[in-house]
Structure 1
Amino acid sequence: MDRDIVRAASKAFTAKFPSYDKLRHGVAHAGEFKKTPEKQKQHAIKGDYEGHGMKFTGAEVFVSDHLNNSTFATGFQGNMLSYDVTQETLDNLRGIRDKFFGALQEAPSDSD
């Protein structure tokens, strides 16, 4: 495996999806965040907010799994996180995937 290519793919992923870890956590555990008022409060957006087809002032709003046009948004630890569900996003993911798998193809096989 070519570790330089893996590192480059990882850096490209982080550059294109800078909050991927928090967003993944927010999506993966959304059901848990909805279970109790305390959990909802912990992940609520507080104060004024405008974006992603929403606008609220001086409020505390729990947002989970919101899709507006082609943007998916969810709240996590008081922050609104989002990503675009577009062809460009898919192309970025495919390019990063191809880079990573290219690094694996560089590895010598056991038969070499």
Structure 2
Amino acid sequence: MTPAAGDAFATASHHEALELAQHLRVVWDDLVERVRSGEFTIDHAHELGASDVHIGRVFAVKVYEAIPGVGKVKSRRALAAAGVAEGAFLVDVTTSQRQQIATSLSSA
């Protein structure tokens, strides 16, 4: 039995979606690792997120928790104090919120 034309299209679309998802995971992991290593500052990560739609779609909490010396608890508390939702993307964090987060993390 041969697949109908619609089935072949769905399979191709599904395959392309899987490839894109894999690519995005690699891009996001690279960004987080560069922040973790100190190669990228959080400001640089935000600049990249503003200029690249794929980088901008990484969860902000993942990037903030990668800042050396910050970790999961401090980053989540700082994001919550600034009014950033736990599921917010990096591109969704406003300049004002970034300043609040920086203040929270520097005093913690």
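Please treat every number below as a calculation from the coordinates, not as lab data. Quick caveat: nothing in here was measured; it's all calculated off a predicted structure. Cβ atoms are built from the backbone, for glycine too; each structure is taken alone.
From 1, 2, which structure was helix-only ellipticity at 222 nm (-39500 (n - 2.57) for each DSSP H run of 4 or more, over all residues; to 500) = -14000 calculated on? Matching structure: 1. When Cα extents along the principal axes in Å, for residues 15-78 alone is calculated, the result is 39, 22, 19; to which of the structures 1, 2 does this value belong? Considering all the candidates, the number was obtained from 2.
Kindly point out which one of 1, 2 the value 21 was derived from, the read-out being relative contact order in percent (Cα under 8 Å, 6 or more apart). Walk me through the numbers before you get to the answer.
Numbers: 1: 31; 2: 21.
The structure behind it is 2.
Each of 1, 2 could give distance in nm of label points 7 Å out along Cα→Cβ at positions 23 and 71, but the derived value 3.7 comes from 2.
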